[in-house]
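Computed from the coordinates by the stated procedures, all read-outs in this text should not be read as laboratory data. Every value quoted in this text rests on a predicted model; they were computed, and no experiment measured them. Cβ atoms are built from the backbone, for glycine too; each structure is taken alone.
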Structure P
Amino acid sequence: MIHIYLCEDDNRQLTYWKTIIGKYLLMNSTESLLYCTASNPEELLAVRKKSDTIGLYFLDIDLQAKKNGIELAQEIRKYDPRGYIVFVTTHSEMAILTFRYKVEAMDFIIKDKVATLPEQICACIKNAEANYRSQLDTSKRLLSVKIDKASLVLDQDDIVAITTSEDYHKIIIHTKNGTRQITGSLKELYATLNSSFFQCSRSAIVNLKHVSKYSREQALLTMDNKETYSVSKRMMGKVHKALKDI
């Protein structure tokens, strides 16, 4: 998952960016999330410090604040060294400063070019997602699933659990941000998952990285999103060992 952050002191511009990105996320199969819209650097940094998810940042340079956009990008790099930073500004002459300050900007968009702004913003989201998928694939964390006629790429670390559905030949993927129902079976999907996953019963597979508590007496796993899953009797010993090995 990619969290998208916006920082722009002009409310009309900020609203416009939000509209462009909202339409893109609605019309495309993506796990990106518009996570933070801020009018000043400190507001954005306060949200960023609480997250451990990679970000895509659209930043104005002239923010009418103690920090300009480039200085904000330097601070972001302390918390998100692999994040994607895009500057959106009227000050084209400041592009060279992004190299001097070593913030590794992904792109530089001139906001005065109104006709091409939506296309450029959407292209940055597409490029960030493509790069992110490549990184996940390299680290064996990428999971591609079919939803209707579209393909959705998930980070396996974001998956909390996978359960059977009441609908025939359907399963439900539980992530940190909600659920997705897809066609398939637990057996089929389990074969594609990494070693962090454990089938605790006939109806549920859990990501051991998200287990916050295991009660052997109750045969119950509590996840970090507060969901709970029963452990079958024959799996009780195995789940205890798996949790120790994770």
Structure Q
Amino acid sequence: MGAAVAIDRETLVTLLVRLADDHLVLGHRLSEWCGHAPMLEEDLAMPNMALDLIGQARALYAYAAEIEGRGRSEDDFAYLRREREYLNCLLVERPNGDFAQTMLRQLYVAAYMEPFWKAAASSSDATLAGIAAKAVKEVAYHIRHAGEWVVRLGDGTEESRRRMEAAIEELAPYIDELFEDDAVTAAAAEAGIAPQPSSLRPAFDRIVGPIFAEAGLTFVTPPYSQRGGRKGMHGEAMGFLLADLQHIQRTYPGATW
């Protein structure tokens, strides 16, 4: 990140909402495993990771609402937007698939977010730096947990390896979008607030590469990359996800615990 310069309010809010949407949507996906995980340990571990992600989303939404200054709350951001208003990357909204696909998706996102949070911990924005300092400790566990499962499944039985290889094939088109730069990320980097996504690819490869090597797995280079999530263009699965996520708020508007 370069020397700090001014950044306009709308750009900062967009950056924060993108991050928050990534974490909310992925947290919701993980929560869908609660009561359905393949073993009791995972029935505890996966919701705990989901809570980490949703906690990070809450902090980011609350800060975005404060910066925006329009009276919205974290709940408004989470529950009262339409599909095209969500700015999460496409990877996090992908259906869970089987356990191999879920663990691989978790590894990919965590391997991207760890270097992001490490860089953001020295952000010129004190609030984001505080969020990052806590998040980087949580994401380290996510990498360790998901990475162990990728190795266990990739280097396991013939069936578990087949499923992990299928997961690699399925998710390959969604990786490049993580590292996509645009005017928002450029402004944030110039202001010293957050790193450019493209700068994080070497760190991502250093995390994922040894895990794949230990599992005897190889990356798949897709013939195309799926993009558009940062602009609110999502796949069919996102609509179903939001119908579930927003059900209570839409059914009982304004309800509180």
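For the structures shown (P, Q), FRET efficiency 1/(1 + (r/R0)^6) of positions 30 and 238 (r between Cβ atoms, R0 = 41 Å, to 0.05) is largest in Q. When helix-only ellipticity at 222 nm (-39500 (n - 2.57) for each DSSP H run of 4 or more, over all residues; to 500) is computed across structures P, Q, the figure -10000 traces back to P. When P(r) over Cα pairs in 10 Å bins from 0, in percent, for residues 142-205 alone is computed for each of P, Q, the one that comes out at 19, 34, 27, 16, 5 is Q. Given a value of 18.2 for mean count of other Cβ atoms within 10 Å over residues 38-45, calculated from one of P, Q, which structure does it belong to? Computing mean count of other Cβ atoms within 10 Å over residues 38-45 on every structure in P, Q gives 18.2 only for P. If you rank structures P, Q by relative contact order in percent (Cα under 8 Å, 6 or more apart), which sits at the top with the largest value? Comparing P, Q, the top value of relative contact order in percent (Cα under 8 Å, 6 or more apart) belongs to Q. Between structures P, Q, the calculation of mean count of other Cβ atoms within 10 Å over residues 14-21 yields its largest number for Q. Looking at Kirkwood radius over Cα pairs in Å, for residues 54-117 alone over structures P, Q, structure Q comes out largest. When FRET efficiency 1/(1 + (r/R0)^6) of positions 62 and 166 (r between Cβ atoms, R0 = 35 Å, to 0.05) is computed across structures P, Q, the figure 0.05 traces back to P. Calculated for structures P, Q, Rg/Rh (Cα atoms, Kirkwood Rh) is largest in P.
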